[in-house]
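What follows is a set of structures to go through.
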Structure 1
Amino acid sequence: MDMQMDFLRKLPTPKELKEQFPLKDEIVKLKEERDKIVKNIFTGKDDRLLLIIGPCSADNEPAVLDYMTRLAKVQEKVIDKIFMVPRVYTNKPRTKGVGYKGMLHQPDPEGEEDMLAGIIAIRKMHTHVIEETGFTCAEEMLYPENHRYLSDLLSYIAIGARSVEDQQHRIVSSGVGIPVGMKNPTGGDISVMMNSIAAAQSKQKFLYRGWEVTTQGNPLAHAILRGYVDAYGRNHANYHYEDLANLIDRYNDTDLANPAVIVDCNHSNSGKKYLEQIRIAQDVIHSTHVSPDIKRLVKGLMIESYLEDGAQAIGDGVYGKSITDPCLGWEKTEKFILNLADIL
């Protein structure tokens, strides 16, 4: 007995899944155009603010598409100031490793785990979002080997606070071809995040999905500040002027390309008090007005937002309400985005 694992079934490879659910030519072209804009924002050629906004977890396709359709109408109004890459997060890291792990695992949050149905469901949902709204979206790369199931659909990747110190996340990030944001770890050690950015920006050679692969490095790997938790379990913010100035100093001590930060306005920055996201975003924009250096550094914001305010338990059945972290509801979201455009 060499392993205590039951091998249930072999799943299709990403190549096989992409052949089974191919993208139309216009979608491929749209992604190329959007990827170029996002790259220009990170390299300083486009001075619009990147807004990575959407549900904490994309748990229900009809509600997600409803949200994205509304968001697309707001995007049209603020396109000269703000460029949106919506969150469609289909994997959810669990602090204790149990509970709802996202649509990849459970296409139906109240049903059984089913990985084959999951990979098909998430590919279809991302495809439907692009087809119906023109948005290419952001995902958290929780499982690096699963990234290729969606790699032709995404314009942004976040590496979570619990994954950022992991070697595989770092080296796979070096070869994904789109911007990857490295969150500071839950304990707040900024040097871990900076090391992660350096690893992702470097050329790498490693084992991936049964292949020996090489990468050229990802110059668009960058920082995400998401707040942290101290040894006593208390939340601490790291979005303030001083934190951003300190990050500039840390970047200046390196030879990293394209110094950049996305500020995550929820998680430990808000203490998961979802309404605080509005104030935090305004605070960050104020810092960019005070300091030209901070303005150059801050490329965007992350906001957790859905159709209904707050969160619910799985099974409560409220349409468009988060079943993971509390989110900003739609009316507040729309007002927030329009106000954000005004203060930029």
Structure 2
Amino acid sequence: MNLPPIPMDETLDFLVDLLNTPSPTGDTEQAMARVEAGVAELPLDIRRTHKGGLVLTWPGDDAHPRALTAHVDTLGAMVRRVKESGRLRLTPLGSYDWHAVEGEGCTVVTGEGRAYRGTILPTKASVHIYGPEARDLKRVEENYEVRLDARTASQDETEALGISVGDFVYLDPRVEVNAGFVRSRHLDDKAGVACIVGALLALHQAGLAPRYRLDVLISNYEEVGHGGASGIPADVEELVAVDMAAAGGNQNSDEFSAGICAKDSGGPYHLELRRRLEKLAQEHQIPYRVDIYPFYGSDGEAAWHAGADLKVGLIGPGVDASHAYERTHRDSLEATAQLITAYLLAE
């Protein structure tokens, strides 16, 4: 059968809105609410896990229940210490190189909800002051700080603003859509969430439904390794994680096709499921690329490590400069959403 068209304008609008909704690991409620709003028209049963994840169930044939997962939590930071200078020492949320966030704008939100703007800078940022020391400074956690846009020059003055250890620090996403490209932080994995939403909208708007009961876990702790460890119903037989395909360098993935992962840092994915996804892409003429990611893990693996007895596959849109200032293309988002619809309709 022909696949229903993906409503790409709706999908991109949803993605941009989600990218502009802050959701670092540990503080994802606003983004979860945005996902709920994005699927409100669909015939889904919606529940929250105790952990804060979102489970969307499209009721149907229970003979071979399937699941999808994507994560809404992103990279970010928390205040580790208020320094004597009044600036902030950070601790990262998720894994990234500090040079990838150097000079980035950010927002610090206090426990009382007050928001302060700032910039992530090296402790020796100015070559006019530090000369060669600025260029040679090691890009490690202890050599970075937040310069607040507030009149503070001491620990006491900063703490008087209400800022304290444990406050969340949100990185500016800087979303831009241009010539089909989407540039932003946090495409990992809000692009994957958007692909799932786009696929489900396509089915519903065409009067179709998944062949078997579908459970979708939107997880909130993937960036720290355990998002998919809970939330997938025990009777699910197979799980397709939808996360970014890391493009660039010597990788086979690109920004214009759906990525299918054969192996990552946790080992190979389920071979029969991978071959089936490849065959679906071929049958429906969906551009795809198979790749291997040696420095990568997914919520599918988290489910496996937690003891889930199911087949696991991994697909996703191609994302350049992952865990930095990322970029993908409309074509890759559409191809991934098409592959999801093909999978959900297939035997």
Structure 3
Amino acid sequence: MTERKATALSCANIAFIKYWGRKDHDWRLPLNTSISMNLDNATTTTTVIFDPTLKADQLLIEDTETTPKAALRVTEHLNRIRKLADTYLWARVVSRNSFPMGAGIASSASAFAALTVAACAALDLDLPERELTILARLGSGSACRSIPAGFVEWHAADTSEESFAEQIAPPDHWDLCDLIAIVQTEHKVVDSSKGHELVDPSPFAAARLAAATRGLSVIRKALMARDFVAFGEEVEQEAIRMHAVAMTSQPSVLYWSPETVRILQAVRTWRAAGLPAYCTIDAGANVHVLCESEHAPTLKRQLHTLYGVRDVILNRPGPATRLIDEHLA
């Protein structure tokens, strides 16, 4: 029996209505529906090789063997795919990112989306997109949103079969830009999976959930109409609501750094002076500054002037997770 190999490239995504908290942790079922955009310059490339000579799965990230915890999570996901393909073959997984991993830029989303598509292709599993999003979600909740292209909605549901992601607008629907202001490249202290488990004790959890549910229609309508002000105002409020829940969980989770606050304040100052931009923040210190493309060069220059900003990654709406010819191993 010969090796079976495939490589996939996937975009990370930024959520406008956040995924924060689960109604079922085992199945990664979210408390609320979320909407996101794929990020074309924040990508993961993953090669999966099913090799009959291997005695266990192997995982290399950035050419380095990863932690046992991370390796186990990959093996558990590969087991789901092996079961579908009715195979016992172990795999060698090699993965690389174009952006800092574990720093709150949805690296697990792009990682598990790429892993899912590459492993399925290597084992000749031809799954429809909806099924791929469900499968990717089992590895990392937000990975389901990286499977389709462009702007994506992930449906909350009471069953795994109904909690899937689908495109609501293609990448060329809107010339929206996301400038990621990098202030932290190290792994965050509290990972997102742990953060999801701490939501319920927050006294603001129910209020944030109700607000996110109301905000969903606001974001969807503004996105489809390309109404940047209505869109940006709700996106920024939703990010603050999510972090208010994290800050008031038990134990409290504080993802923000002084640099995070500095960027938030700067963007509000620039906006008041006539430069239209809004912020959102995932589970980390790095800040996503949203604007329309005509303002991206100015914002990128101004972000670089802020103390503590190490880099700025400019993203536009990205494509679906896809197979590529280049192999990492």
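Nothing in this text is a laboratory measurement; each read-out follows from the coordinates by a stated rule. Keep in mind that this is a model prediction, so the values were computed, not measured. Cβ atoms are built from the backbone, for glycine too; each structure is taken alone.
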(request) Match the computed value 3.1 of distance in nm of label points 7 Å out along Cα→Cβ at positions 86 and 286 to one of the structures 1, 2, 3, and report its label. (result) 1
(request) Supply the structure label, taken from 1, 2, 3, corresponding to Cα Rg over 2.2 N^0.38 Å, for residues 14-133 alone with the calculated value 1.17. (result) 1
(message) Matching task: 2.6 is the computed value of distance in nm of label points 7 Å out along Cα→Cβ at positions 214 and 230. Pick the structure from 1, 2, 3.
(response) 2
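For which of the structures 1, 2, 3 does the calculation of P(r) over Cα pairs in 20 Å bins from 0, in percent return 31, 53, 15, 1? Each step should come with its number before you reach the end.
Details: 1: 32, 62, 7, 0; 2: 31, 53, 15, 1; 3: 34, 58, 9, 0.
Derived from the structure labelled 2.
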